[in-house]
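Have a look at these structures, which come just after this line.
Derivation of every value follows stated rules applied to the coordinates shown; laboratory data play no part. Because the structure is a prediction, the values reported are computed rather than measured. Cβ atoms are built from the backbone, for glycine too; each structure is taken alone.
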Structure 1
Amino acid sequence: MKVRSPKEHAVYLGALRRLTPEARLAKAMELSSFSRDLFRQGLRQRFPNLPENQFHALLLKRLELCHHRNY
């Protein structure tokens, strides 16, 4: 992951602030979906030989552990 400078971060935050509420919600949904996809891919790499039904159960179990938690 690339570390952004404070100036780059400020520009990014400014761009987010200029979005409409609808666009902000769409961006949040996009990032949430992207995060879930990354989590799923990482879990699949960790358990490449797990049958799909067992993998799905594991995925749901792991997601439940993360649900509404602040780390």
Structure 2
Amino acid sequence: MAGRKRLKTLCDIRRYLAGLINRVEAGELDPNVMSKLTYTSNVLAGIVRDSDLEQRIKQLEEQVKNK
């Protein structure tokens, strides 16, 4: 494996998936492997979205509490 990918943001995940697509189209990656990685990336994207939303809600609650 050529280095670890840091997939902490939706932008990171988008770039990762674009790279997978490019590798499949170039014949470097089996489409079945891409399918599994895409599914996992989708799960991760949901977690990132939920985590971001949770943080924003927490900040809003703190603002309301401090007023």
Structure 3
Amino acid sequence: MVDLDLNYGFKLPGVERAELQFNVTNLLDEEYFGNISSGTAHAAPSGDGFYSHRRDRAPSIGARSRFDF
């Protein structure tokens, strides 16, 4: 699985530092194991192990700033 994380920091008037962030989980949209259990009683009451396949691409964006006081 390939993830992408980009972060760009810059200055603005009255702002000590500003950042923009862009992330994509599973950039290539590949199938992968999402959960894997060893079969303990807590995880699966039957005692059997289990796993699940995942194939979801998840983009996200964010912004952060630190102001001068």
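Observations on the model:
- Read-out helix-only ellipticity at 222 nm (-39500 (n - 2.57) for each DSSP H run of 4 or more, over all residues; to 500), computed value -27000, structure in 1, 2, 3: 2
- Structure with the greatest value (metric distance in nm of label points 7 Å out along Cα→Cβ at positions 13 and 37, set 1, 2, 3): 3
- Parent structure of the calculated result 18, 25, 21, 19, 12, 5, 0, given that P(r) over Cα pairs in 10 Å bins from 0, in percent is the read-out and 1, 2, 3 the choices: 3
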